[in-house]
Structure I
Amino acid sequence: MAQARAVREIDVSVPAVWAILADHRGMSRWAPGLKVELERDGEPAPNGVGAIRTITGPATHIREEVTAFEPEVRLAYRALSGVPLPDWRGEVELAEHGAGTVIRWSLSCRSPLPGIDFLLRGMASVLLAGLVRAVRKHAPVSS
């Protein structure tokens, strides 16, 4: 199993970060050109466990299912289709750090390919950077 993690501290409260992270349709704000829709609501509705989101763009059509949804703590998902690597999974964990938040984005997959950890590290960093940009743009700064 290949794994990678990216970590950032941000001066925004955990509830404010969670509000951006857990809004699946709002993911479109993270990456211009991508459209995110909910194919199926989860529990709690609409963004919780079992939610299926589709992420489409010029060369992308990914379906993901939410596998863990712990408000203000953890969101995990797995790819159902559209990702060329088997058993693609992601997890985002939030932790209070003073008045701000530590965000940990982890990715994993099964692959015999050498160097896949490098690819996962890059993807985790890109996803985390997009979340941080969206949070800084749309959430109030902690005082």
Structure II
Amino acid sequence: MTSVHQIPKLKLVTAALVIHDRRVLLCQRFPNSHLGGYWEFPGGKIEMDESPEACLIREMEEEVGIQIDVEKIARVIFYRYPAFNILLLAYWCKWIGGDPKPLECQAFRWVALEEIRDYQLPPADEPIIEDLQRVLSDQ
């Protein structure tokens, strides 16, 4: 008798890399969510019939109440968590309006790159931190 391997669920998610005054926007997850209390780049799950760019625009309005322009993709990351896998699409975004406030997150912060390691981010975000270090060091 052969065993059937369960393939973990794949979640397609986005992340916005919004930089303002050499600081990047981070949001803190609610305590009762997966990785509760962790900080992350804002974004979320792509809904049915929604493009990644439309997802980011919607999520930024819902999560922190700001408007963005989605500029270009920064990184695609596949990451395995114990219960599911994610395909994370990270985009460079420009803040174009609205005053940030924690609407669907516990808190938000504009974080200087040299302070980002003081915040606990999900392991899937590690390659993004490396990209930020490279880009901001070139500015």
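Here distance in nm of label points 7 Å out along Cα→Cβ at positions 23 and 39 is compared for structures I, II. The highest value is that of I. When mean count of other Cβ atoms within 10 Å over residues 47-54 is calculated for each of structures I, II, structure I gives the greatest result. Suppose you compute distance in nm of label points 7 Å out along Cα→Cβ at positions 15 and 119 for every structure in I, II: which one lands on 1.1? Answer for the origin of the read-out: II.
Just so you know, all these numbers are worked out from the coordinates, no wet-lab data involved. None of the values given here were measured: they were computed from a predicted structure. Cβ atoms are built from the backbone, for glycine too; each structure is taken alone.
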